[in-house]
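Rule-based calculations on the coordinates, nothing more; no lab input. If you're wondering where the values come from, they're calculated on a predicted model, not measured in any experiment. Cβ atoms are built from the backbone, for glycine too; each structure is taken alone.
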Structure P
Amino acid sequence: MELSLPQLVAVYAIPLLLAITLHEAAHAWTAARLGDPTARQLGRVSLNPLRHIDPVGTLLVPGLLLVASKTLAGGGLLFGWAKPVPVAVSRLRSPRRDMGMVAAAGPAANLAMALAWGLALKAMVIFGSDGDFFPRMAIAGIFVNVGLAALNLLPVPPLDGGRIVTSLLPLRLAVPFARLERYGLFILLGLLATGALGFFVEPLVDVGVGVIAALFSLSD
């Protein structure tokens, strides 16, 4: 059964909010564990979505893309962002290494949540579910979290993947690479506008979802 737009929003809203909240909280928690309490002091080590939501990036942009995916043929990539977690790099115990670990914590949290949604979906398959709303929400949770992890692992500063690469490069290469961060948003918008973002991200999503489906024997 094809979902109406309100149903589609209802199915995706909770997984999306949880995905973004856990992603940002993981950044904040990891930074605190590695010596920088800045985000913790600002209340960002929290599972309260209101502490992480950016009105434009978390609500408006994904909402418009969701409407476009419903009304335009072919759908589209769900794209958005939350309020960035502040990290004082100089307060980390090993700044370059630890910044990479802080960056990696967000995608890692999303992959863990995708697995949790996969487990929930498997339980619904085994024990049954009253209607198909919650199974659809679990499927959305898998796709949203795998998609968010894949997107953030692209090696483009200020995405997490870009910061991981910066932490791994020799210093003589890391410094000029990190300077790309000031152009990062424009690079991402350009990739999105040209369809290149989907070209890179969608195969990763397909692989990630396929692995979870195989792991929990969810394939047809």
Structure Q
Amino acid sequence: MNSSLLLLHGALGSASQFDKLIPLLPNHWQIHSFNLPGHGGAPLPSDFSITYFAEAVLDFLDKNKIAQVHSFGYSMGGYTAMQLAAKHPERIQGIVTLGTKFHWTPEIAIREAALLNPDKIAAKVPVFAELLATRHAPVDWREVLHRTAGLLHGLGNGATLSEDTVRAITCPVLVGLGSEDHLVTEEESRAMAALLPNGRFEKLEGVKHPLEQVDPGLLANWLTTNLAGFFK
């Protein structure tokens, strides 16, 4: 039985966000996590895209001699895991996502990218600006925001998972969504679960989008319950 689990963080995040979650997961699981390119101090790549992030995950698996793995992807991390599963299905055995936004349009991208203005964040939410500066050092957090905004514009202009790509993901996928998530809609999450050959949707009551606001114990219990069916 393969009980390897790869934790993938979201946009503007880092592997350190899972520090409180990992000790609460079953101790016989083999847990892996790392910083995606340009995050958590990892160097900024010239290609800042979901496709490139998926290749970075593949490189991580190869370097650590991990033949197959299950994945929990938060937000953008879920998107990254699904991209890899479509291109390299032999490496991903199952995916659980939480708060992953699948529906993008130019208008949605413009709206979300506008929230990533570093000057406004520094002026209005200095504590968050300081957190980002610390999390991504020595990389300039402002540049991370700029690149992330560009990634969102790319998604809004068609660099998303096509229906053919989604249908190529044959492993089990649980699409999770917090009931208090104001970024991702239940409609788009259910639509993605229905499009996946082996997809399922589940709502987590009272859960918001920011990972820091999700109770680690609740998340650990949810993952343990659902991944038990994947680890076969």
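Check the numbers for distance in nm of label points 7 Å out along Cα→Cβ at positions 110 and 190 across P, Q and tell me which is largest. If we compare distance in nm of label points 7 Å out along Cα→Cβ at positions 110 and 190 over P, Q, the biggest value is for Q.
For percent of Cα pairs over 33 Å apart, which structure out of P, Q has the highest calculated value?
P
When mean count of other Cβ atoms within 10 Å over residues 6-13 is computed for each of P, Q, which one produces 23.6? Traced to structure Q. Could you tell me which structure in P, Q was used to calculate helix-only ellipticity at 222 nm (-39500 (n - 2.57) for each DSSP H run of 4 or more, over all residues; to 500) as -12000? So the calculation was done on Q. For which of the structures P, Q does the calculation of FRET efficiency 1/(1 + (r/R0)^6) of positions 118 and 182 (r between Cβ atoms, R0 = 25 Å, to 0.05) return 0.10? Label of the source structure: P.
Here distance in nm of label points 7 Å out along Cα→Cβ at positions 38 and 134 was derived from just one of the structures P, Q, and that gives 2.4; the source is Q.
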